[in-house]
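Right after this note come the structures.
Here, each number is a calculation from the coordinates, and none is a lab measurement. Given the structure is predicted, the values throughout are model-derived calculations rather than measurements. Cβ atoms are built from the backbone, for glycine too; each structure is taken alone.
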Structure P
């Protein structure tokens, strides 16, 4: 009983003397009412009723005192631990001011501050990480080597955090690293994950913050094939890191000889574009090299060079023109392409519902017979007019789509939508839209790298081209479609897409959403033999074919669409055989075999295959080591053809070895931690250790149980009032 009373705690709502005075006043009032009012039973009965009322009054006043009982609860602490992660990427082998590497410095700090095994912080879970994380034992700490290919912080540290259990209390993740992250994931995302696990990250930067300069050259775009005497542009990007503001010399090397130079300027950490125009007088394969001169203190010189291989041909381009609704536009186009000595034009024109007229500009070829899927597959370029359902069957239309998506066909809509079939809407670079009756004026864009030869249209200056009568219905360009030029309504100032290009699988579709373009050849300032109309179509076809993988040639060609590859990438080979509209080509009794060599030494062989009988031969190989390679194969007639490509290994992990303090600072802030150094680490460890000791020595938790708002108190109060009422009725006082 004494123990129970000692554990009772009173928390009066109002001062205790006022509660006592209130009880005394109400108790006296109850006594006075008993003594003065109603019949007077005996003193024993009156005393019993008075005691019941005083008891009920006490129960009513009890909530003002708020009595409660204290109860001690033993504390249950979750398992306490700390995470330690040591970077083992190749940059950690760098030796700074001290005679030891960064890895050795991190290993020494871990042992010096007893961040292994048991610790005042709790259990220490030790991990090593580079591209991924892995647990390390105390004994295995000395065996760690800085041989990781790269540092992926998000993947590695996320894996470490996910090793935590739900009933574990992690005081922090101590990160010994130089901060090189090449995964590209923002540090804020990793910091958010660390907050979810209630684990602040404490990076300890290792190494110096002095950045070494590096220049890297990358090919941006190049034409794998082109024509004799045609100008082709080789575009590259030069990335500068920690170079400072400087001017560097770029060189274009052909067959080991510097043929052109230009100087570019960098601000220090940026990317600068560089372009060279090349032209060859004879057909063949030509190797080009865009090279940046080495910079002072630059370590990695392999990435200062990018290669390009150009296949040059003098063969005529086989082009098929189909027209189901003859018009001035198709007539002028046929005349223009027929007299172009770079093009071999075949024409099929339907003058009625079923009557077809065929013609060929190359009279040395046999007469053109009726169209067939095999014949359609032999053309690299097909130009469509209107009412194609009159010219092509449903089977040939379906095969035409397959030629575009799978066989690299270039399809040109010369007069807007070629027909009413849903196939044309699917192939079109734009959504269907409302056309406009002219006059409309062409508004060429000046975007870099346009396929349409807009410079030809811009030569005469704005307003020199005659207005056109109709703009075909085009709507919003589809995904990945580029708008080469627009037309503008002279009255409403409304602009509509007029020339659009879109990649469709391995092929491409170009749409000319205009009518009356033939007027470009007849206006007053036009030259009869070299007018804007002729030059526009000539250059457009050459540009479209040059960027496709079906460049015509009278000689077999082996090409690689991408000539600069990283180690581990897959190189893709395409064998292009000379094909004529009559369908004849070289035949292989067995699949051709590629022989790969490096510096004259044969390495491996790769067998080529065809996706379908009418498609090109293709082969693949894996670029396993750095160097310059040659792929060669022997044709059935004994002639050998080949191509070259270069393989390099990115050295980003050891190119710029400066400690990335900014990345580590962002990571620590996002997780709720902070960046430490050798001086601040002991203080943090001592603070966390004291917190752990205080938590272990903390007194038991105290829980208070209320004594007045219980079921027993309620029934006692009700019982007192009930008994009082019952006795008063029984004794005749009611």
Structure Q
């Protein structure tokens, strides 16, 4: 489909469009016939004699790469959701549509592979019409479910409003209601073209690019219209300020404000930061501020991406997608501006989290520095790929959204010429508490300082707000207190927040009149963060914890209250409290959606049950049954083999991260021992006493 659009703009030869896969330019993408990275290109299109510039980003469809979709949505105002006419609305269709609507990005619909309905399934015109009607209805149900009230009706799609196109991208034809009328084409002509082998004629009468790009121009708002309702959603600053008004109006003459959506580390040019310019004009040589990194830099080049190639343009105005060179500290999610004091954009809300890990090491120890460099580059380019070094075990760990995500990452490492050895995939767990405990005393190693900490679970709504940036470390403390008060927190606790950890934890100070506390504050926070990074049960990260400091007694002499005293003391009190508050291990749960013929329903529900899962709903749609369920990530590694053998390859399914849930009590001890053994720890976890006695 992308090839057809590129060919129409003269960027690709029409003879190879459909097979060149020009925007899937990575070798791995060509080999696997799937999109892995987001690629952007600027297209020139004329409609009714008027020229238009259309910025297109081709994003992956697989859930393991949904982070790239989420980041790309920040840069655009409309989304063409591509649905396979045979498969209909799938799990990932729902995911990307929900993501788009959460960013106030308007979706339109393109139904692809109509040729398969005619050639393979041999459906009658009435059956094809019924299938297409069902796809449009299901898609509109998603808009009804996830769109905000003001957009629900306005953004629903239909042939009559030219917001639905259909076609066969591989054969290069497609039409909307409007382009079909202009070309004088009826659906019977499509069937006739395939039956009498006249598909080229169809392509000539109804070229795909015309249908899709006309639909984009008709349905999707230009930047100066879209930004009026999008800025209020993605930026927390004052929309009536100079910067706010410049962004609302997409003003070329206002201060430059850009949101970085993608980072590429070029071996020759270094970091290339791509994103949406919401206001102002950027020129080569401009000095800009990186708000998140608290740094400033000079733009060396202003470019636009044309698929794999960068074209130098010198300057770009608001509404465009610049690619900037020279900003080495830039990362995805960064806010770049020509003015220093500006509220950053809202954090991007990912639909999934890294849930699977592998250990990786070089085959030859001399390659260790190179591996560290490659891992650093990978994590810069893909923030959803988390690389960590376990200093105690010497392991280099890569965590990703799923096994495919990690498979691609290891392939990219090997492509650099590095020989590596990897472990089997390991599920990521989190530690948490289900009850309240404390305050527990923590003494410093020299016995001269004491701290008293109690813990309790943080409610899911607050955790979700932290994870999506609604509450964050950089917030004004009065604003945060106001948000927490609205959620029912006592005023004292809402005012006393010291630390917000993006994993979903908070540290709160409720001390009264403690001496020297302001001098020890940073050391206490560091000790707390040391504790939540590796919890006491299995050295896994802690999630959903509210830690409250009720009292601190500090020695008057600064020599006796340095970091070597305060940090261990804080961690000890924290761990004693956690181990007394009904501690638990949390495992990632995934939503599974399976499409099968009705006669295979028993086999599929049985597989879900056998894998510690549960069936949530069963729904008949047309000739297929849709089974929706929940299944722990730990049980999914052999799911492909099990599902294929039980259904003779007739089941289509998708997995998507759903939530964290406590590991069943019957499995808790076994899993904890297994993790501790892998990390070289004693098999039995510590008790509260181990942290209360010196």
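Using helix-only ellipticity at 222 nm (-39500 (n - 2.57) for each DSSP H run of 4 or more, over all residues; to 500) as the calculated read-out, with -7500 as its value, let me know the right label among P, Q. All intermediate terms of the calculation are to be shown ahead of the outcome.
Details: P: -7500; Q: -10000.
It must be structure P, since only it matches.
For Rg/Rh (Cα atoms, Kirkwood Rh), for residues 248-335 alone, which of the structures P, Q scores highest?
Working: P: 1.25; Q: 0.93.
Structure P comes out on top.
Just checking, which of P, Q has the largest value of distance in nm of label points 7 Å out along Cα→Cβ at positions 56 and 128? Each step should come with its number before you reach the end.
Numbers: P: 8.4; Q: 2.4.
Top value of distance in nm of label points 7 Å out along Cα→Cβ at positions 56 and 128 goes to structure P.
When you work out percent of Cα pairs over 22 Å apart, for residues 216-407 alone for each of the structures P, Q, which one comes out largest? Each step should come with its number before you reach the end.
Values: P: 61; Q: 54.
Greatest value across P, Q: structure P.
Compare distance in nm of label points 7 Å out along Cα→Cβ at positions 48 and 544 across structures P, Q and report the one with the greatest value.
Numbers: P: 11.7; Q: 5.4.
Of structures P, Q, the maximum of distance in nm of label points 7 Å out along Cα→Cβ at positions 48 and 544 occurs in P.
With P(r) over Cα pairs in 20 Å bins from 0, in percent coming out at 13, 28, 23, 15, 10, 8, 2, 0, pick the structure among P, Q it was computed from.
Working: P: 13, 28, 23, 15, 10, 8, 2, 0; Q: 16, 46, 32, 6, 0.
It was calculated from structure P.
Where is relative contact order in percent (Cα under 8 Å, 6 or more apart) largest, in which of P, Q? All intermediate terms of the calculation are to be shown ahead of the outcome.
On the way: P: 15; Q: 9.
For this comparison of relative contact order in percent (Cα under 8 Å, 6 or more apart), the top structure is P.
Say we calculate distance in nm of label points 7 Å out along Cα→Cβ at positions 208 and 568 for every structure; which of P, Q gives the highest result? Display every interim value, and only then the final one.
Working: P: 3.0; Q: 6.6.
Greatest value across P, Q: structure Q.
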